[in-house]
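What follows is a set of structures for review.
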Structure I
Amino acid sequence: MGLKQVMLLWLLSHLVSAASWAEPLPDELRTALKGFQAEGTRGWAFTQTTRGEGQSMVERFDPRLSEYKRWELQQKNGRAPTESERKTYNEVQTRHSRGETAPNVKDQINESTAEKTEDDGTRVRWKFRLKTTDKDDRSAAHMTATFTLHRPTGTIEHVELASFEPFSPVLGVKIDEARTHIQYTLPDGERPTLLRSITVRLRGRAWWLKSLDQDMTVEYSNFEFAKRR
């Protein structure tokens, strides 16, 4: 047998071995992912509080209002915003529509890499490698997504996006660590699952000089079902 044939058999054996590690997705997870929305259940007004780098901002979102009036700046750094700050904020809303739809990470999971990492009977965690869906995306190939399923309600309660190796999303930028935790409320009575908090941790540098380190937390509260006016 020639060297090429030996190498081919070696490669095939490793591919088969790797494939055998992938676990089939159970119906309970498929059902939960099918209805999962990264931004939480739509049609609800809420207060969004963002903290990071010594700054804070409180905003109110109401989907019943016209597109450029849905977001209102209520506080900045623990105080009421000045007229100038409010004006600048409103101008930004006019120039950039934020919409109501966030990218849905479930569309990027590579099911062949499914791995059950924890199961206590009530909650089960599944980890996936992400696949690149955009030719300009240089991050997904270095990331994993872990979904925590709450079995009694069939709800995705927590999503973690985490890098497993350093990567360079654009020229001159080196990311050493990227980690995002997204928490959702559990359904309770007439209230569905809603976005509760997002925590972001980033470590990296630009052109080996400027630090990109950042820690940020976004919390959601004061939910109100937003019937159309």
Structure II
Amino acid sequence: MKNYIPILKKTVLFSGVKESEIEFMLSCLQAKKYHFKKGEFVLSQGQRLDNLLILLDGKLYIQQDDYWGNRSILNVVNPGEMFGESYAAPESGFVMNDVMAVEDSDVIFFDVKKILTVCSSACRFHTAVVENLVYAISERNRSLVQKLGYMSKRTTREKLIAYLSDEAKRQSSNRFSVPFNRQQMADFLSVDRSAMSNELSKMKNEGLIDFQKNHFILL
């Protein structure tokens, strides 16, 4: 577990907390590390969650399948990112989406009650972690609003333009890579894969974009 402290130090949850303090808190927060192989579910729809999770390495998709097996990718979790905070509140209900390992992944689980209950000594770094959790939930809400913005677009082209524009801004470059293959990107934007691929080709022919697999250039 100590090997992952430098990674935890860079996470939102432990922002401003020293590595020595994180090491102390791993025990205090009853941290447990689990390994998931590619294709395994970290969380499944309908289960109860009493933990807050951080991905240490690998990649996860937060996704949802309907009754007929149609899949929508709601978010991507990269190393150092936190998830499960939406269920931090008591009686928050069952997990609404699946979380699947896209690659072999290591995930650390923290007892959320231990995080929210500041220890009797009211240590400074524990208070900082609680504050960081509030900021992280706020940031997650912002991301969800952004995703709703894509969904509100009427056409496949409008969705592509909105998503690719935001990625260019986020990565501060007109040349960037997205974390999806074509099917995954279609699932993320809730569009038909063939229609999306056709629209991308049209945009390329019109001189709006260029691309090679998951690498894009906005022209």
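Read-outs: derived from the displayed coordinates by stated rules, not from any lab. Bear in mind that the values here come from a model prediction, so they are computed numbers and not experimental data. Cβ atoms are built from the backbone, for glycine too; each structure is taken alone.
Out of I, II, choose the structure whose coordinates give helix-only ellipticity at 222 nm (-39500 (n - 2.57) for each DSSP H run of 4 or more, over all residues; to 500) equal to -5500 when calculated.
Details: I: -5500; II: -12000.
Matching structure: I.
Comparing structures I, II by Rg/Rh (Cα atoms, Kirkwood Rh), which one has the largest value?
Numbers: I: 1.05; II: 1.01.
Top value of Rg/Rh (Cα atoms, Kirkwood Rh), among I, II, belongs to structure I.
Using the calculated result 2.4 for distance in nm of label points 7 Å out along Cα→Cβ at positions 79 and 175, pick out the matching structure from I, II. Numbers along the way, then the final one.
Numbers: I: 3.6; II: 2.4.
Among I, II, the structure yielding 2.4 for distance in nm of label points 7 Å out along Cα→Cβ at positions 79 and 175 is II.
Here distance in nm of label points 7 Å out along Cα→Cβ at positions 95 and 183 has been calculated and equals 2.2, so which of I, II was it run on? Don't jump to the answer; show the numbers that get you there.
Values: I: 3.5; II: 2.2.
The correct label is II.
Out of I, II, choose the structure whose coordinates give distance in nm of label points 7 Å out along Cα→Cβ at positions 31 and 127 equal to 2.7 when calculated.
Values: I: 2.7; II: 2.2.
Of the structures listed, the value fits I.
A value of 1.26 was derived for Cα Rg over 2.2 N^0.38 Å, for residues 111-166 alone; which structure in I, II was it taken from? Display every interim value, and only then the final one.
Numbers: I: 1.26; II: 1.79.
The read-out was computed on structure I.
Out of I, II, choose the structure whose coordinates give distance in nm of label points 7 Å out along Cα→Cβ at positions 55 and 135 equal to 2.2 when calculated.
Working: I: 3.5; II: 2.2.
Working through the options, I get structure II.
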